[in-house]
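S.K.: The following blocks contain the structures, represented as structure tokens.
Readers should treat all values here as calculations from the given coordinates under stated rules, not as data from a laboratory. Computed from a prediction, not measured in an experiment: that's the story for all the values here. Cβ atoms are built from the backbone, for glycine too; each structure is taken alone.
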Structure 1
Amino acid sequence: MLKSLLLATGITGFMVAGSVTAQAETLADAMISAYKTSNLLEQNRATLRAADEGVAQAVAALRPVVQWTASYGWTKSEGVSSLTGRDVTSEGSSATTALSASITLFDFGRNRLTISSQKEAVLATRETLRSIEQQVLLATVQAYSDVKSAQEQVAINQNSVRVLQEELNATNDRFDVGEVTRTDVSLAEAQLASARASLVSAQGSLETARESYKASTGHYPGKLAPLPPAPNLPKSRDEASSTAQRNHPAIKSLQHSVAMSEIAVKSAKAEKLPEITGSVSLSNDEGGYVGQAASIGMTQTIYSGGTLDSAYRQAVASRDSSRAELRQEAVDVVQAVLTSYASIDVYRAQIRAYDEQIRAAQVAYDGVKEEATLGARTTLDVLDAEQDLLDARANRITAEADLQVAYYQLLSNMGLLTVENLKLGIPTYDPAAYYNAVHNAPLTSIRGEKLDKVLRAIGKQ
């Protein structure tokens with residue numbers, strides 16, 4: 001029985017820290033939306049279905065080709081008879097129908113090699129589709145983190161503008177009673193103007209992040225839930241590297257490409273061998289004449305000007321190239337895994353340092369502000385302390401967003417950033433469903449019952 005195109009993959013594994021309202025969109029929700037609406041995924045699913053048809057066509061090449069033909073002809077000739085000397089006119093017509101069939105009886109395995117190569121192409125294309133899925137989900141994580149970060153940056157800049165406005169008002173009051181100079185007022189005004197400029201910049205960054213979010217998920221962000229806890233990660237660098245080498249779609253795709261190149265070498269060698277074909281035909285001419293014919297033939301290329309030898313050498317070179325590409329891809333994947341692992345450690349350390357900086361900066365700001373009211377500190381001291389606190393909070397927000405992306409970048413580099421592995425709890429696209437329907441080159445048309453079911457399931461009808 002044909003497998004269902006859509007396969008349920010379990011319940012969601014994303015839990016949001018703290019209590020959020022039902023209206024808040026989580027990171028899991030964003031990834032689900034991206035998976036359902038991605039044009040890039042749809043494009044590559046269609047590319048995979050096209051690759052599936054390559055197997056069907058290779059299988060069909062082993063079967064007979066049956067054709068019918070019909071022809072009708074009319075002739076007329078005029079002239080002078082050499083016997084009688086009179087004008088002579090002749091006119092006639094003819095009609096013929098014929099049915100013929102031809103088949104390759106034996107080709108020393110060339111068509112079988114073609115089928116094997118097309119199957120490897122299908123498997124490689126499936127891995128490419130999995131790689132695209134990872135790209136779509138990682139882009140969504142980046143967009144979600146960017147929006148959350150931008151929203152928080154806007155919030156702290158808005159708070160900074162409010163605080164600095166209060167500082168300016170207080171400075172003006174102190175100036176009116178002669179406690180500070182006009183310079184202090186100007187410093188407060190300059191700091192407030194700078195904060196307003198930073199707020200405008202943060203608001204612009206938020207608008208940019210919102211557009212990226214819409215491009216990834218198909219809609220603008222509403223209220224977003226807090227960033228979730230870290231997903232399940234490997235316990236060590238060695239475990240991460242080992243998993244990546246076994247599971248990364250780029251490596252697995254190239255493994256199938258290497259298999260294709262090895263088959264291509266065998267195919268190029270087989271091109272020098274003979275091919276045996278057979279054919280039968282049945283014809284019916286006007287007047288009731290029936291003709292029958294059958295033939296069997298064998299052909300082999302004896303000399304091609306060096307083309308076949310060149311094609312063989314080319315296939316060998318392509319095989320060697322694909323093998324080297326696979327080895328290099330393994331190196332690149334491991335490097336990317338270790339880089340992501342190191343980035344996670346760096347961002348975690350940064351967050352701990354920023355937490356300490358925020359704590360110290362808050363104490364310093366409160367102290368400087370209190371001292372300023374007693375005349376022991378200047379307005380500039382207060383503004384500098386407030387800016388230090390603002391910078392520390394902003395840096396922590398950025399580091400937290402970067403850490404979130406780094407988590408999923410590591411999963412992507414390991415080949416685990418998929419809807420199924422993340423357990424998002426939605427039906428997923430079954431890449432084998434269409435293949436199972438067509439790989440034997442069914443005699444029914446694309447309107448056949450099983451193919452109808454598949455196409456309806458993927459929304460093509």
Structure 2
Amino acid sequence: MKSEIGVGLIGFGTVGTGVARVLIENAELIRRRVGVPVTLVRIADLDITRDRGIAISPGVLTTDIQQVLTDPRVDIVIELMGGYDLAKRVILDAIQRGKHVVTANKALLAVHGEEIFAAASRQGIDLGFEASVGGGIPVIRALMEGLAANNIQSIYGIINGTSNYILSRMTSEGQRFDVVLEEAKRAGYAEADPTFDVAGIDSAHKLTIMVSLAYGTPVNFKEIYTEGITGLTPLDIAYAKEFGFTIKLLAIAKYSEGEIEARVHPTMVPSASQIAKVDGVYNAIQLVGDAVEDVVLYGRGAGSMPTGSAVVSDVMAIARNLLKDAAGRVPPASYQPDQRRPLRIRPMEEITSLYYIRFMVVDRPGVLSQIAGVLGRYGISISSVLQQGRKEGQTVPVVIMTHMAKERDVQNALREINPMSYISEPTTLIRVEGRDE
């Protein structure tokens with residue numbers, strides 16, 4: 001039996017520093033749980049002079065990635081560079097050399113995951129990516145092992161801390177999106193370029209991974225409908241409260257009739273629900289299985305130490321497998337490779353939902369009846385209407401909540417309504433998750 005498991009780390013930034021800290025400061029705990037020491041023997045990064053506040057042994061740091069990949073002491077390679085091309089080459093090279101791999105690179109797995117999963121399967125290599133979704137929340141292991149006996153009926157995820165922080169502040173303080181975004185940047189909760197976060201792309205990357213694992217199907221990231229939070233206003237948040245809802249950026253997956261819905265967009269959820277109460281930079285993922293019913297996982301979805309914790313949990317799982325000669329015990333993509341099946345991702349226009357629709361209209365007689373008439377022609381039934389105050393000849397909001405309707409019908413109705421002379425600005429549409437009453 002091996003007397004030590006050697007780890008090579010590529011990328012010594014925020015997450016890499018957290019990984020190194022956990023491996024070094026919790027070394028004795030890790031040894032007791034694994035059975036032998038798990039030792040950080042190589043770290044590669046472009047900057048090896050900056051003080052990270054961790055005592056690194058002499059000879060461990062290098063600027064040459066190949067020194068990590070070729071070192072015979074390295075059993076497990078941790079890729080934390082981010083990006084696509086170089087990271088993909090590094091992971092495939094490590095796999096080809098027979099080294100096991102851990103990564104937190106959700107964008108890479110969302111776009112090139114199938115190629116990487118296949119390579120790991122062919123080589124009998126363990127691939128860990130717990131940190132790619134939800135930071136310190138163990139959702140990947142829940143899908144691959146803890147809930148493996150369940151048909152997963154649905155997934156609802158708040159899986160981007162930046163967007164959740166912004167929406168939480170907008171909800172509690174009534175501030176505009178742009179104001180809160182600048183505050184988030186100053187507080188370190190948003191990147192200098194937050195596009196991936198606020199446009200929903202980061203959430204869509206993570207949803208791609210979860211859908212692939214939950215349903216045993218290859219997923220094309222481009223097929224996931226993605227809409228961000230940049231168009232949300234304090235007015236819509238206030239109306240949501242009046243209806244008893246809270247707006248969250250949700251990643252949603254549902255399985256029905258042999259097809260999958262997979263989408264990311266702002267969503268109204270009942271304010272009394274667990275997921276509505278997830279505030280700030282925290283993440284939460286609700287999984288519904290046919291045997292277990294509801295499971296909600298909650299915690300910090302990002303950050304040096306939470307993400308580092310998830311990376312090291314993968315390292316420890318692989319180390320245990322190595323000691324028992326059990327590499328490949330869990331298939332890289334959760335299902336046995338020959339049992340993965342292509343499933344249709346239902347196009348957005350085919351989904352059904354409840355809808356919140358806010359029209360900004362010139363206040364004059366007959367406007368509401370004209371709007372209702374168009375909606376009715378497309379089979380869209382109105383559940384409730386809010387029209388506060390009268391301002392003859394001025395612009396006022398008219399807010400409609402619908403019963404269940406098909407996305408295609410709603411979009412077609414709005415295309416007919418928006419050019420009308422009484423509409424003063426583009427109509428706001430937000431999908432609603434809840435009961436149709």
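S.K.: Looking at Kirkwood radius over Cα pairs in Å, for residues 28-147 alone, point out which structure of 1, 2 has the largest value. Intermediate values should be presented prior to the final figure.
M.R.: Numbers: 1: 20.6; 2: 15.7.
Structure 1 gives the largest value of Kirkwood radius over Cα pairs in Å, for residues 28-147 alone among 1, 2.
S.K.: Identify the structure, out of 1, 2, from whose coordinates distance in nm of label points 7 Å out along Cα→Cβ at positions 44 and 172 was calculated to give 5.8.
M.R.: Only structure 1 yields this read-out.
S.K.: Here's something else I'd like to know. Quick one: distance in nm of label points 7 Å out along Cα→Cβ at positions 132 and 332 came out at 1.9 when computed from one of 1, 2, so which one is it? Each step should come with its number before you reach the end.
M.R.: On the way: 1: 1.9; 2: 0.9.
The correct label is 1.
S.K.: Suppose mean count of other Cβ atoms within 10 Å over residues 300-307 works out to 20.8; of 1, 2, which structure was it derived from? Kindly include the intermediate steps, with their values, before the conclusion.
M.R.: Values: 1: 9.1; 2: 20.8.
Traced to structure 2.
S.K.: Thinking only about mean count of other Cβ atoms within 10 Å over residues 204-211, which of 1, 2 has the largest value?
M.R.: Largest value of mean count of other Cβ atoms within 10 Å over residues 204-211: 2.
S.K.: Out of 1, 2, which structure matches 46, 23, 17 when semi-axes √(5λ) of the Cα gyration tensor in Å is calculated?
M.R.: This value belongs to structure 2.
S.K.: Let me ask something else about it. Suppose you compute volume of the Cα convex hull per residue in Å³, for residues 76-259 alone for every structure in 1, 2: which one lands on 138?
M.R.: It traces back to 2.
S.K.: Related question: A value of -10500 was computed for helix-only ellipticity at 222 nm (-39500 (n - 2.57) for each DSSP H run of 4 or more, over all residues; to 500); which of 1, 2 is the source structure?
M.R.: The correct label is 2.
S.K.: Sticking with this one: Hey, relative contact order in percent (Cα under 8 Å, 6 or more apart) derived from one of 1, 2 reads 17; which structure?
M.R.: Working: 1: 30; 2: 17.
This figure was derived from 2.
S.K.: Sticking with this structure for a sec: Can you spot which of 1, 2 the value 9.7 was calculated from, given it is distance in nm of label points 7 Å out along Cα→Cβ at positions 84 and 212? The partial results should precede the final answer.
M.R.: Numbers: 1: 9.7; 2: 1.4.
Computing distance in nm of label points 7 Å out along Cα→Cβ at positions 84 and 212 on every structure in 1, 2 gives 9.7 only for 1.
S.K.: Work out the source of 20.7 here, i.e. which of 1, 2 gives that when Kirkwood radius over Cα pairs in Å, for residues 252-411 alone is computed.
M.R.: Working: 1: 23.8; 2: 20.7.
The value was obtained from structure 2.
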